[in-house]
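What follows is calculated from the coordinates using simple rules that are stated; it is not laboratory data. Since the model is a prediction, treat every value here as computed from it, not as a measurement. Cβ atoms are built from the backbone, for glycine too; each structure is taken alone.
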Structure P
Amino acid sequence: MSLTFDTLVDRAKSLVASGGRAVLGIAGAPAAGKSTLAEELVAALAPQPPAGLVRDRWIAHVPMDGYHLADAELVRLGRRDRKGAADTFDALGYAALLRRVHDDQDEIIYAPGFERTIEQPIAGTIPIERAARLIVTEGNYLLLDTPHWRTVRPLLTEVWYADLDQDTRLDRLIARHVRFGKPQQAAISWATGTDERNAAVIAATRDQADLIVPAELIRRIGTPPA
């Protein structure tokens, strides 16, 4: 039987059957549809909480993008020209957030967001209330087995991989770069250069996912992905 969006909704909901906190990770290459999938899942799940949980407040969406290092730090480190690579994120800070989520001790936790119009992280923009039992997070490197990133995977209850086909993904990625200010040729160069090198690293982690979300389903779920 083919995978459907309703199947994904049911599977995500089942992660909190025990009433404890669960973190669902969605991994994939740049513009593979991670954010769109996460947003659609949250929108579908929010009004149908498991028994005993609070409608709308039982689920939260926390993208990994808020853990981009700021441009000033990337310049200091000499990494600005490959922004988006695995070592241009605060992987340990992201893991610390996930540990705090699992500790479930705080009335509210604030996570950083990412503002695409300025391409910078913004502190304290995403509230995670105590009522939130399912945290949906998405990012490129959730399955990466390197010294800093390998601390992340044990903190994710499940990881799904958004497996959008290369042609569609690249078209969407270039369009996204243009939408947020890059000239067309610069967008193509970045998407096929820096982004493509990162995509190859991410694709190598695909087989470590608990579930592969196929391209045909991703294309049905949404338009311009993250």
Structure Q
Amino acid sequence: MTTSESRPNRPNRPNAPTPLLLAAFSALLLAVIVTLLAVHGWAPLGPEETAHAWAVAHRPDAARAVALAVTATGSGPVPYALALLAGMLAGRNPRERLRAATAALAVLLLGQAVRYGLMELIARPRPEETDWAARATGHSFPSGHSTTSLLVAGILAWALLTRVHRTPARRLACVLLGIWAAAVGVTRVHLGVHWPGDVLAGWLLATAWLSLALHLVRTGRLPVPPATAPPSGPHVTT
């Protein structure tokens, strides 16, 4: 005969934001930024000019080298490799791994497509090319590196939550991924190729997109292995 000690029911947290609410809030903030910049003729706002000028004036060779190394992880093959890795981590068998990797790549690619569409529609100019410390292409808003890195960080966080059960490890992984995504965005301003508003817009767009994807996962419309909750109490078998 097998018995188990019942786990205490965790109270619902009605004040915790749902994925759809977070997606709507992020989209609203993004719309506010777009409106402010449009009214300003897409020219840099005062705080953006100040941040850009400071970054250009404080760019020693060592900091530039570090920024170039960090910013390189936010584009090219690295994000796609990390998305595939997320799928491999999330799945428990070959079929689940294939399904999770496909979903991860779909979220990343579709998010990038939305970002590209906004970039072409808005066509905000970048800072003056004489201020650049890195190569850049396309228009400025939203930042592609910032959007992509946060999308990948969210996808990897979801994958790790499906496999890691210890709460400290889960928190540490999410914090480190958040720091990486933030660092990629900051390097775009430090290297002079984006205005701060571009980076903020990329983060908001990625947050909205990830929140929408999470809602689809929770409602079963995006069939992937669900994130598991960490154990919350002893389990006794006799």
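Structures P, Q were shown, and distance in nm of label points 7 Å out along Cα→Cβ at positions 43 and 211 at 1.9 was computed from P. A value of 30 for percent of Cα pairs over 27 Å apart, calculated from one of P, Q, originates in structure P. Can you say which of P, Q returns -10500 when helix-only ellipticity at 222 nm (-39500 (n - 2.57) for each DSSP H run of 4 or more, over all residues; to 500) is computed? For helix-only ellipticity at 222 nm (-39500 (n - 2.57) for each DSSP H run of 4 or more, over all residues; to 500), the value -10500 is produced by structure P.
Consider the structures P, Q: one of them gives 2.4 for distance in nm of label points 7 Å out along Cα→Cβ at positions 163 and 187 as calculated from the coordinates. Say which.
Q
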